[in-house]
Structures are given as structure tokens and as C-alpha cells.
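Next up, some structures in C-alpha cells.
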Structure 1
Amino acid sequence: MYRPAGDHAARHGAVSGAVLRGARVSASLDEADLAGVLGIGESSVRGWERGSAQLASVPLPDLERLQAALMDAGAEPRLVADIEVATWCDLVIAAIAGGEDTSCLMADPMARKPAFSELLAWSVAGVIPAQYRPYAAPGPLPAGPS
């Protein structure tokens, strides 16, 4: 498996999970609160935030409902908006880890958004974007299995 930056690669859902956690915490919600608003199990929210379940696999209407619930709860709008970019980062990381060609993914307009490079740097080098510092543990995102 490809392991960038000193044998560290984020879990395939770690970027969107960290962004989701930041948005949730910015709204002063705990995992149970968010799960209750969405009508899902707390384990789903926990899996997304830990990167063991990928937000990129959540159907778009459900992802939009998640974002709306966060906005209604008072989450920071920029953090909520970053969820889509973060899911794209997770897809790119998964493609790299799988040895796949990423040229189509990187050609997408999502990869040209400023948040994309910031979130990718967080994933690979542990450079936490300023807007996430109040909500994130220091250092790189959780690594996946080798």
C-alpha cells in the first residue's frame, strides 16, 4: 500500500470524518444528538467521524440532510461546506492507496477548491487548517491499516 509522508496515510474516511466532527462540535452537538436529529444510530456517526465508515458512500440526499441538520444546529457554515470537499479528499486518498490512476479525480473542480489542498495537507502531513484547530487533535489524521 502507498504510504505518504513517512509511512503515514489517513484512513480512507478520515478526512471527511474529521471535518464532520469539527462541524458537529462547532454546533455544540455530541454524537448522540446528531444521530437523534438524523434518525440514525450513534454508531453511524461514530464510524463516520473515526473514518471507519466513509461519508463518500452516503447517498447525496442523506448527505444533504446531514449538512442541513448541522446548519440548523448552528455549525460553522464553512466547516459544513467542507464536508463535500473532504469526501472528495477521501476518494483521492483511497485511489492512491489502491494504486489507481487519480487523474480524473484531480481534474474535477472539487480538487481545485482551496479547502481541498488544506484538507489533503492535514491528512498527509498533519497540517491542521486554521478553522479546524479548535476542534481537532494535533497531528495527522488517524492512519488506516497497512
Structure 2
Amino acid sequence: MPCCDTTIEQLGDLPALYGCPETELRRLATLGQTADWLPGSTLKVEGRHPDGFQLVLTGRILTTCNGRIVGHAGPGTAVGDVELLSGSSAPDSVTTVTQTRTLVLGPNEFTSGLDGCPAFRGFILRSLARRVAARAREERNAHA
């Protein structure tokens, strides 16, 4: 689906992108395509390299690792960013729990978004930092 005002509105409604200039939201929306997923759809498969990046616009997702549930999330969740940045395979799987809409960016479009949209770049950096901090807490608690 091509860029439309609904996608720009959905991006602007994400807390991580509040205050982002409309020009950046429009650029980000035009870089990708929206995808609508039914409950139970797989967005990312553990052990595989994802085809691209997905930003959850609406709906709920479930993350599993080695068959164990490791988290639930919703709008504003980044999927596939770590793998695209690191060139690694996915350490976990992500499945939709409800009907879900995502903004899908291929690897080149993801890089263009990072380069051309400072608010998006900041969002990705904050998201990565939160995950690193959470992993460090988990490891500390496991050794306590």
C-alpha cells in the first residue's frame, strides 16, 4: 500500500515519534509499505535473517525464544532492527496476537530512514539501548 495520510497519522501517534516533524513522518512513510497481518502471523523467525524492518503501528505481538514467551508488545515496537544493523540472524521469533498493521522497510529503506529521519534514528537508538539495559538486568538477576 503506498504512503497515505493514515500511515503518517499512525506514525505520529506513536509515543516514540511524538513531536516528529511531519516532513520526517512523510519521508518515513514513503520509504516503506504498510502490511496488515492476521492474528498468528509470523513477523520474524528465530535463527533466520529477517527480510527487513517492521514498525508496529497497531495491534499486539508476542516474542518467543527457544519456545518460551519472553514478551508482549504493541504499537511502537521495532522488529528486525538489531538483525539489520548487526547482520545477524534473529535471536527470537515474533508473532502477531491480534490483527496488526506494520510499516515495512527493506534493508536499504531502513538505512535511508536512519540517515534521513533524525527522529526515527533517535527512536531506534533508544529502543536498542532499552533492550541492552533489559538484557543486562536479566543477566544480573540470573547470577544473583
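Every number here is computed from the coordinates shown, using simple stated rules; none is lab data. Remember, predicted model here, so these are calculated numbers, not experimental data. Cβ atoms are built from the backbone, for glycine too; each structure is taken alone.
When helix-only ellipticity at 222 nm (-39500 (n - 2.57) for each DSSP H run of 4 or more, over all residues; to 500) is computed across structures 1, 2, the figure -17500 traces back to 1. With respect to distance in nm of label points 7 Å out along Cα→Cβ at positions 97 and 121, the largest value across structures 1, 2 is given by 2. Say we calculate FRET efficiency 1/(1 + (r/R0)^6) of positions 57 and 89 (r between Cβ atoms, R0 = 30 Å, to 0.05) for every structure; which of 1, 2 gives the highest result? When FRET efficiency 1/(1 + (r/R0)^6) of positions 57 and 89 (r between Cβ atoms, R0 = 30 Å, to 0.05) is computed for each of 1, 2, structure 1 gives the biggest number.
Could you tell me which structure in 1, 2 was used to calculate mean projected area of the Cα convex hull in nm² as 8.0?
1
Can you spot which of 1, 2 the value 0.55 was calculated from, given it is FRET efficiency 1/(1 + (r/R0)^6) of positions 33 and 113 (r between Cβ atoms, R0 = 30 Å, to 0.05)? Of the structures listed, the value fits 1. Among candidates 1, 2, the computation of mean count of other Cβ atoms within 10 Å over residues 25-32 that gave 20.1 used structure 2. Between structures 1, 2, the calculation of relative contact order in percent (Cα under 8 Å, 6 or more apart) yields its largest number for 1.
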